[in-house]
Structure 1
């Protein structure tokens, strides 16, 4: 690990994650929280512990390696959404009793070989592409998969899954219904063949707004961390109780006056049209605070909003504190969240950034983290 070089701190409120999980349980009685990518930047192990205490019986991660790391610290079922990518992954699935998502026939071959070597069966989650166009067997593969599983008792079907492409877009509800219909037909093939399994289709948005997609198990992700998948839409109220669990702060290094006609930062892209007061926050694109936030974003200082001036630099960003009294070096500047009546929300920061809340959390969560609650 390199030498620490910044002053950013991502502060994670685990009680808010527990709150969000409890809120989501009102929309589905068997959530399997998605904690992939280090729990969307919130920290895999602290978040997993919080969710386990809240009652989560299954957790979903990305890679098999992440699943193996988690299974030693979590007593419930662990699903690896990427499945085995090589034989080392397949052997880890057997050794650690993981449940891999499988979406290629050769993955079944790898797992069967690993099961034969390890002397233990493999619990499977079969993933189907019902319209996402990313990972998954085709619906037409279902009969062949029935035959493959019937022919090898080491491969035990536990879950049938798919993933929705437009669940968070109210205007695309028809596409959600179409995917749900395809998925229902796929599951019917396995049920008719005598298999007993769990069906999982619903993500955060589907849990909140698409009852037909909740089924036997739900896979909430972004909502767990307090971002509303329907923010800015007609369905925004369904996620109004979600609480952001991440807040990110840095310190102010310098405060100075800027005279009318003077510029700040690279390229002189901002020039003061009147005398003003400027603070320099120790945050920049090296800290995953994107250069695309230049002249768009705001921070919170002493409970009030301060707009970003000029270009975001590698480790420094200028902000306008003209109307914020008594700002001094060492004060906190909040990039996300903050004190006072108007914290920076994940949705706001994502909009300024030109991205989505998922990326905001994953990138800012790469900084040093501190925890409260749990």
Structure 2
């Protein structure tokens, strides 16, 4: 029995971003599971149907094109209505609540899945509050990618009572095969390789990293090199700060990293530094932290902030170190312990890597999702013919 799913996504690769990557990973995992995913989305380039070839097989993607948000919304709404008239789908999956609004009006009583990442249910125009609540309440299954995302989604209900199942379902890894086959060598105590790879924005706290490293340098601890990957609004400010703190010989900014080069960046990392913070209002936070999980899967010892989803998989002192990102001394203490104690670094590296490789995968994500869907007419057939192909849950 072939199950067909319509995946509605606000954007899709080649657009770069966490939610965009999630949408592609989910579509590919559905394909591996034996389902037939069809993606409805918007990105720059040719409007219409695209055939995307992946190792799992070909996936059809319908692009409505870019433009002002209201126009894109209307185009996706019209496209979803056309798809529902011309094709039979067994369930719908919106990878954000805004994308859900383009398919809910043409749902026609089939199961509907909604994924919540975190920030999107905390930041929205006030006039969209009721539509957001409608999407959350209407979903047969709400998937949140961390416990922090679950808390955010529950707060976004504003007292409304949802009808469906709500579950925490961790993201998978971006480079599972590459990470699993990578043979990591122990860190060189004379030159520990520290990496941050993120959008250069306030929440990622690169400035806090630099102040912490400057403090260590002042103590005479300089057995490290810090690589900063990524671009963003704070790029110029960070460059000036590196100069002001006289860290030029210990820090390299490499800018945008091509997709094909990201695994090598992780392979060359001993410590992944990501002491993210949340805004004062709590509306700007890290929902999961895919780059953190990816780096750990290659063997990096992670230093992460206490705010947001990463604390779900970075157990302090066991699989990494969790710090207060707003406290420079706390970040410096964590880094000092790793730079001065390579045994600790290797232990955290090994434990974190083993846990991520054994517990984080998109196939597991889809297995958990499918097993919770209300397929009343054919749930048994799904379990026997589709879910078993994915393998057991971790």
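Derivation of every value follows stated rules applied to the coordinates shown; laboratory data play no part. Just so we're clear, the structure is a prediction, and the values are computed from it rather than from any experiment. Cβ atoms are built from the backbone, for glycine too; each structure is taken alone.
Of the structures labelled 1, 2, one was used to calculate relative contact order in percent (Cα under 8 Å, 6 or more apart), giving 15. Name it. Numbers along the way, then the final one.
Values: 1: 18; 2: 15.
Source structure for this number: 2.
For which of 1, 2 does mean count of other Cβ atoms within 10 Å over residues 223-230, calculated from the coordinates, equal 26.1? The value was obtained from structure 1. When volume of the Cα convex hull per residue in Å³ is worked out for each of 1, 2, structure 1 gives the greatest result.
Of structures 1, 2, the largest value of FRET efficiency 1/(1 + (r/R0)^6) of positions 159 and 231 (r between Cβ atoms, R0 = 30 Å, to 0.05) belongs to 1. Each of structures 1, 2 was scored by FRET efficiency 1/(1 + (r/R0)^6) of positions 215 and 255 (r between Cβ atoms, R0 = 30 Å, to 0.05); the highest score is held by 2.
Can you spot which of 1, 2 the value 0.50 was calculated from, given it is FRET efficiency 1/(1 + (r/R0)^6) of positions 7 and 351 (r between Cβ atoms, R0 = 25 Å, to 0.05)? Kindly include the intermediate steps, with their values, before the conclusion.
Numbers: 1: 0.50; 2: 0.15.
So the calculation was done on 1.
For FRET efficiency 1/(1 + (r/R0)^6) of positions 183 and 303 (r between Cβ atoms, R0 = 25 Å, to 0.05), the highest value in the series 1, 2 is held by structure 2.
Could you tell me which structure in 1, 2 was used to calculate helix-only ellipticity at 222 nm (-39500 (n - 2.57) for each DSSP H run of 4 or more, over all residues; to 500) as -11000?
On the way: 1: -8500; 2: -11000.
Computing helix-only ellipticity at 222 nm (-39500 (n - 2.57) for each DSSP H run of 4 or more, over all residues; to 500) on every structure in 1, 2 gives -11000 only for 2.
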